[in-house]
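There are structures below to look over.
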Structure 1
Amino acid sequence: MLSAMLRHAVVLASPRGPVRVEAAALPEPGPGEAAVRLEACGLCHSELFVAGLEKLPLAPLILGHEGIGRVTSVGPGVEHVRPGDRVGITFLASTCGACDLCRHGLERYCPRQRNAGYTLHGALTTEAVAPAQHLVRVPEALDASLAAPLCCAGWTAYGALTTASLRPGQSVAIFGMGGLGHLALQYARHLGMRTAAADVSPEKLAHARELGAEVALPAETASRTLQKEHGGMDAAIVLTGNAAAVEQAFRSVKRTGTVVLVGLSSSQYQLPLVDTVLKGICVRGSYLGTRADLEAVLHLAAAGIVRPRVSRHALEEAPAVLERLRLGQIPGRAVIVF
């Protein structure tokens, strides 16, 4: 039996080191912090990105940034959440609140931000201590395993669509129909956009059709088909870090179209400058979204309008599930349920 001052957690031992489930100390919440007893936490591809870094700001490190739980206690100065509140822990743990980006609703780009599961211990643990600043309220009726992926995957997918600045009736191609893509497709359809899906997996393309994609195409030929048969797309959203997908997305948009890049990778893509300039193509990066975007995705899920595809796993399965995620063997999102 573990002491009340310990918790079970998914721990990255060192940069590029092993990921293990082990006991870890549980500190008391300090000023501006809240203690949260977790109900569920999603597993994100970003965990693999962090685990593959040569250097880490913090090690050993508790991973995780898609946590749903209840506040058990708060530290000095915390007023907007109280014990008993149901909250979500996201990657955006805290921001400075004073820079131009923070003051204009772009706090996700704050240069002094801290991040759960990267610069701070994360939410893949039975109990977490997190900055209270960016904890988000979670609807009581929403199942924790469905709410967890929305704290990153859902938020990021919705944010990418708002970054594309599309109107109802305009077209969007979504490259990568995994954990983010299947949500982006549902959001796009809800917002009245015409949708195309592209992926290398026939199973994921079949799922895209089930979700209502008007067109579902093999990624390697998507741009040619979208240009020849559909006149190009108003926007393309790339939810994978694969350079070939970025190239296909760029080639799929019409003149003055927008390409939104979301997936993280060390791979490189050479931007065609002539086409970019002469066709007026806009290439933008998108990271998370606004607080209003996050509230919207939670509302849509609570109302049953958008539903994440999830598989549920016990805490001790986390290292094996992360390996399956690395191999591309997880459809939708994997969630640890406590």
Structure 2
Amino acid sequence: MPVPGPDEVLIRVEACGVCHSDLHLAEGDWPQLAKTVKLPLVLGHEVVGRVVQKGPEAVEHAIGDRVGVGWIHSTCGQCEFCLEDRENLCIAPTVTGATVDGGYAEYLKARSSHALRVPDSLSSEEAAPLFCAGVTVFRALRNAGIQSGQRVAVFGVGGLGHLAVQIAAGFGARVIAVDVAPEKLELARALGAEETLNAAQENPGKELRKLGGAHFAVVTSASRAAYDSAFISLRRGGTLVVVGLPAENLTFSALSLVGGEFRIVSSAVGTRQDLRELLALAATGGIRCRVEASPLDQINQVFEAMRRSAIPARVVLAFPQRP
């Protein structure tokens, strides 16, 4: 069992979301992180649980509080980015489930200052994915500058994509969902998409251009092919929103970028303030995370389903609760 430091809390985990980033880390898809990743490592950075112990300086929480922990385990609070309220770009962060042990375990220790209270109206399973999948798309879509009535194409209706559909629709956008799975497209319609395109049966770029092109193409898939389709679906002056993380590099010609005056924007997870706003939105029913619970000992089967893109929304590892 981890021992919390002076400014840390010990959390008994109730739920931990399974993120595609976990699979990338497990399989070494990001060699640029190899020198910083802790080994051996407990994965997991979408964690919700109860505070059961705390250090003397952990004044933010009381024993019994239900809190969540995301990708950002801690930030320095002193660099220019932290001082600009952009702590997600901190130059000296620690990362849950990457540089410190994460939530694929019964207990997790976390910085008290970076663990946020979870509203009572949200179950632990539903709240857990908001700490990465949810806040990433929330920040990306808000910072992209989406306005009511604009066409927003969401490529990939999975753990991140089904949340992106809801958030974009909440902004008043006309959402077009793109996927290869009919059941995911059906889910997208239920969540507010006006139109859907099956990329296995039709050319989404061509079909979107028939509609005038997308003002914003949001890629939540980890597929390089999805990015290629998204880029050519943009209207002139449109914006490609980078959220999903394929193992391969993305390449676009400079001539194409300049000729269409396209923008490319991205989001590095989100800040604690982003998370607070997202949790408040979810607490009122503004978005709902569709989750499928699985026990920890099924994680390899979950990863295999993830490799095949066979997960309908977000899988959450659920831990049996003790009194």
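Of the structures 1, 2, report the one carrying the highest value of mean count of other Cβ atoms within 10 Å over residues 101-108. Largest one: structure 2.
Taking FRET efficiency 1/(1 + (r/R0)^6) of positions 21 and 253 (r between Cβ atoms, R0 = 35 Å, to 0.05) as the measure, the highest value among 1, 2 is held by 2.
Each reported figure results from applying straightforward, stated rules to the coordinates on display, with no laboratory input. No experiment lies behind these values; they were computed from the predicted model shown. Cβ atoms are built from the backbone, for glycine too; each structure is taken alone.
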